[in-house]
Structure P
Amino acid sequence: MIGRLRTLCAACVVVLVCQVSHAIEGLDIGAEGRFIADSNVGNAVRSQDEEGSFRSLGSVKLSYNRPLGERSTLHFWRQAGGEYFTNIEDLSNIFAQGHADYEIAMSTGFAAPVFTLLAEVTGVDVKSDIRDSVNFRLGVERRAQLGPKLTVGGGVHGVYNSADSEVFTTKDVQVFTHAGYTLLQDGTLHGNFTYKYGDVTSTGTPTLDIINASKAVTPDGAFGGLDANQLAYKVLANTFILTLGYKHFFSERMSLDLSLRSIYSIATENPDLTYKRYQAIVQFNFIL
């Protein structure tokens, strides 16, 4: 009975927020569903430690856009949701995220470059307690419309993840570039390449090379812990991420994104320690 009441209350809150969002100019409520197939969810070095996983994510997002004249806009949004891992349930989590950015165009022309300054904070509560964290992100981005169909951009982000364990407390700097090309009226081909320098966390069977290169080590209960000889450890690494995809717009308020991603990391202390993983992602977004 209590569960039903909670569900009913949640539904009433969503309906109320929807009514408020339509009443206030610039305020929107949306939702996101995401499904990810991951070839190496633990980011393991050795092939025998690699474990694939399928996970699903759902979230609700409340956003507000406030124009500050002809060429600048403030964006705010809050998002909350949960993520479920099918075969490694201890990685399942709930999260809440807040984001703010300031966007300014250099002129009012069609091809004028647009700069964005952003700040973001995310709190994550994971079944595996050593992964509970608060993540902070600061960044600057630039994009430009090079033609009626082509958009390019890039940026730099600094990320700090403060976790309940030293292994999952990480920091890194990310430099990225992206491009989008519109097909017909309903779809966009997109690509993103990111270079990341900073901490990488991995889980696997410990070796002498791994221990020597590690900045921190702890048993990882999500993958079996000491009984399965599975340790989580943190190394400094260069990481390269390539994402290619296609986004289809059913309307201005509804879209479907299909993408493939490859991630490759090389530990700075020992180049023989490399981390490879591949992901297939299906993402559905809509605004109520």
Structure Q
Amino acid sequence: MGSKAKTSAKASAKTSGKGGKRASTVTTVPVAPPEAGSLPKLKEKEYQGLLRPLHGELVALQEWVKASGARVCIVFEGRDTAGKGGTIKAITERVSPRVFRVVALPAPTEREKSQMYVQRYMVHFPAAGEVIIFDRSWYNRAGVERVMGFCTPEQTERFLLLTPSIEREMVHSGIILIKYWLEVSAQEQSRRLESRIDDPRKTWKLTDMDLKSFVKWDQYTEARDAMLEATSTPWAPWHVAYTDDKKRGRLNVIAHLLSQVPYSPQPPTGVTLPKRRVSPNRSPLDLTTLAIPTRF
């Protein structure tokens, strides 16, 4: 981004849609939070014990969203390897995919490139009773597209200028908009990328784009800071989560997410299983002829 783009981005971060002045809610993101390194990484058993009650609260949130017709939109952005996918999986693994829907769009088609930039994202905005999670979002324009040269400095400048107004209209329409930036250190990012090289479970995560982006740490830092400064607003602030410890990061994001939605606790179900009768005289189909090999 050129100096003109930086100036416009900073100006847009200080001005509300009605022309009133406000202080930017984000300046820069420190490399690590003050307590970083003081806490041991969570063991799996401890992590699962802490995650279980949070999953119960997410179910309560889900039932409130369904009953109230609320619309929730959650945006996840962050450094490569910062743990967006794992965090989203932790949020969604115990809730209904019909309520919690994940949107991870591929590269735009030629037709989509000819549209208004946010158009292909808008069709995925939540309807009543839905929680939509964007695994990367319209903020691609302020991050990877800017750093990798997929858009012009003028396009980035215009995006940063207009996005706060678009998000204000989303919020005014009744959408609960929550935005997360996941931050990981350079050392931990290197370790995670290296771990993908020889692990057949992870090789699909190591793309040519990851390799080209790896050497552009400072450029991504500059893009991140400009994005947060320009688009963290009173109506749609950014929330930063540190994820060098993936497990702690996931727990912190879920706990924070629950604090951002005014859901009601889930009442006891009061359900009891009815009695059923299994006939001893019935001769069911012998399924062993169709069974797969027992290799484990």
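Once distance in nm of label points 7 Å out along Cα→Cβ at positions 149 and 221 is calculated for every structure in P, Q, which label goes with the largest value? Walk me through the numbers on the way to the answer.
On the way: P: 5.5; Q: 2.3.
When distance in nm of label points 7 Å out along Cα→Cβ at positions 149 and 221 is computed for each of P, Q, structure P gives the biggest number.
Can you tell which of P, Q yields 14.3, 44 when Rg and Dmax of the Cα atoms in Å, for residues 181-244 alone is derived from it? Don't skip to the end; give the middle numbers.
On the way: P: 18.3, 55; Q: 14.3, 44.
Of the structures listed, the value fits Q.
Where is FRET efficiency 1/(1 + (r/R0)^6) of positions 61 and 277 (r between Cβ atoms, R0 = 41 Å, to 0.05) largest, in which of P, Q?
Working: P: 0.95; Q: 0.60.
Largest one: structure P.
For relative contact order in percent (Cα under 8 Å, 6 or more apart), the calculated result is 32, so let me know which of P, Q that is. Walk me through the numbers on the way to the answer.
Numbers: P: 15; Q: 32.
Computing relative contact order in percent (Cα under 8 Å, 6 or more apart) on every structure in P, Q gives 32 only for Q.
Looking across P, Q, the calculation of helix-only ellipticity at 222 nm (-39500 (n - 2.57) for each DSSP H run of 4 or more, over all residues; to 500) that yields -13000 traces back to Q.
Laboratory data are not the source of any read-out in this text; all were calculated from the coordinates shown. All values reported here derive from a predicted model rather than from experimental measurement. Cβ atoms are built from the backbone, for glycine too; each structure is taken alone.
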